[in-house]
Structure I
């Protein structure tokens, strides 16, 4: 077998795995898709119904009386927590990568980079425990009241601050979990840039920081986009840490940045035991439909990233 054929088979295996997973979710969730229809995406009610009453038939599917499945609150919680995490993690990750690449002597770069990358190896449940014990009390008692008092005039920052569980807490912990992905990829790209670019900028009178900001960093935009998309995928699919600190709100849309939320990934874990008590199996299939929607969102996000990278590459080629 030639090397070209072998590597082609491996590439097909990776792509085929994604197709198999999505196909399995689609087939398993199909009865729930038929039952729930498109309203599954915009309704805001999730209820298993009456467990101790005889099931009824709706659209040809057996379902418990009073069962309703709508996940608008899950979609909103997932997207908002991811946006908050990215809004914090991208500038922090870029700044950390710039410092690691140019602000440290070579003898210290390796050690500091090692500790940053080590953050990505910490299990998510450890982040969740740390968030539960340390972050939630600190934010709930000190930071949230301060923000509401001084920045309450800003939309989404006013109102009740709660006890520390919620959207901003989830975003902060998620940002710490995805910062190493952005920092490590961008730092390696900056270090790998040709020395001629840096030397040319310095020769024209730019300082070391100006050369980094105006020459080296723009040259690594594709890497930054790719690293940010990897971080987005991690934030969208994070489960245990968010489950422990989000508040697990059900049928509730956040009214401000302090409000409790639920995300699709954490909701599947938290509701699986209850769903298994449904004798019709429709609750579990509806959870599979939640997973299918989450997969489709991830695919759309990655597809959008590929489009950005494509146009970025064309623009760079045109400039060159």
Structure II
């Protein structure tokens, strides 16, 4: 059986980079494989959070995912903290994983920076929880970008060591589904930085609830260079902002960079930006409208999350229970 698991942290309404890099792919994959999608609020608290804001952002993200096309009739959608099997298996994996493995995780080094002695221990061991998220569903595939490949390798290392320690083949290897060329959408203000919610400038990103006027303004103000668009992809070398805008256009049209340049090469950025803004509005405005509708009816969103959690628990609880039995926990229930 082929089963996908993927998760996203609750930072509120997603931005364009989240959509093109992950969410749109999730919508497509739910028609091809059994799909389990999770708002990973347990991962979120590895960084300081305002409790009320975390709950609000969890619901906002769920509403946005539904508006993007995640279909509860085809996929499971739930928030991580509602399914306790994740934590049960994560503790076992924390005892299976080795310090040396976690010390090699580049994302921890990037997030901790020079202040690693003062960050939470959860930030250090969260790859163990990520492994549990995946393996507690016996997922066969995980959609991954470049920044998650190392964690997927660790997931398979943990699974292999668990099997070795217990003399079983309980967990199977997990394969990565590598994202397409739009996996890295960059900041509209700096083509060398990923589009991010943490950027202080709202002009650096397009949120999925931005109005048509906001989208047009942000694209109009997006950083570019004085040269016109090239006619060949080689002409994008050394032009990160131009490459980013062409990449966004290509992803929205489901074509490659070369096709975009055949249509727009030689033009100035003024005309191209107008075409890009029109394309963005045509695709994102329905998502924004549906997100607003769902957020005006939070009971519907909560009901979908509750039902998703119930179904997720039905799959994951037996897996966690068997893992506990295999490591020797007394079964008296």
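A few comments on the model shown:
- When distance in nm of label points 7 Å out along Cα→Cβ at positions 141 and 261 is worked out for each of I, II, structure II gives the greatest result.
- Highest-scoring label, criterion being distance in nm of label points 7 Å out along Cα→Cβ at positions 37 and 157, among I, II: I
- When mean count of other Cβ atoms within 10 Å over residues 5-12 is computed for each of I, II, the largest belongs to: II
- Structure responsible for 53, with percent of Cα pairs over 23 Å apart, for residues 101-212 alone calculated and labels I, II on offer: I
- Each of I, II could give helix-only ellipticity at 222 nm (-39500 (n - 2.57) for each DSSP H run of 4 or more, over all residues; to 500), but the derived value -16500 comes from II.
- Parent structure of the calculated result 2.9, given that distance in nm of label points 7 Å out along Cα→Cβ at positions 285 and 301 is the read-out and I, II the choices: I
- Here percent of Cα pairs over 32 Å apart was derived from just one of the structures I, II, and that gives 34; the source is II.
Every number in this text was worked out from the coordinates using simple rules, so none of it is lab data. Here the structure is a predicted model, which is why all the values come from computation and not from measurement. Cβ atoms are built from the backbone, for glycine too; each structure is taken alone.
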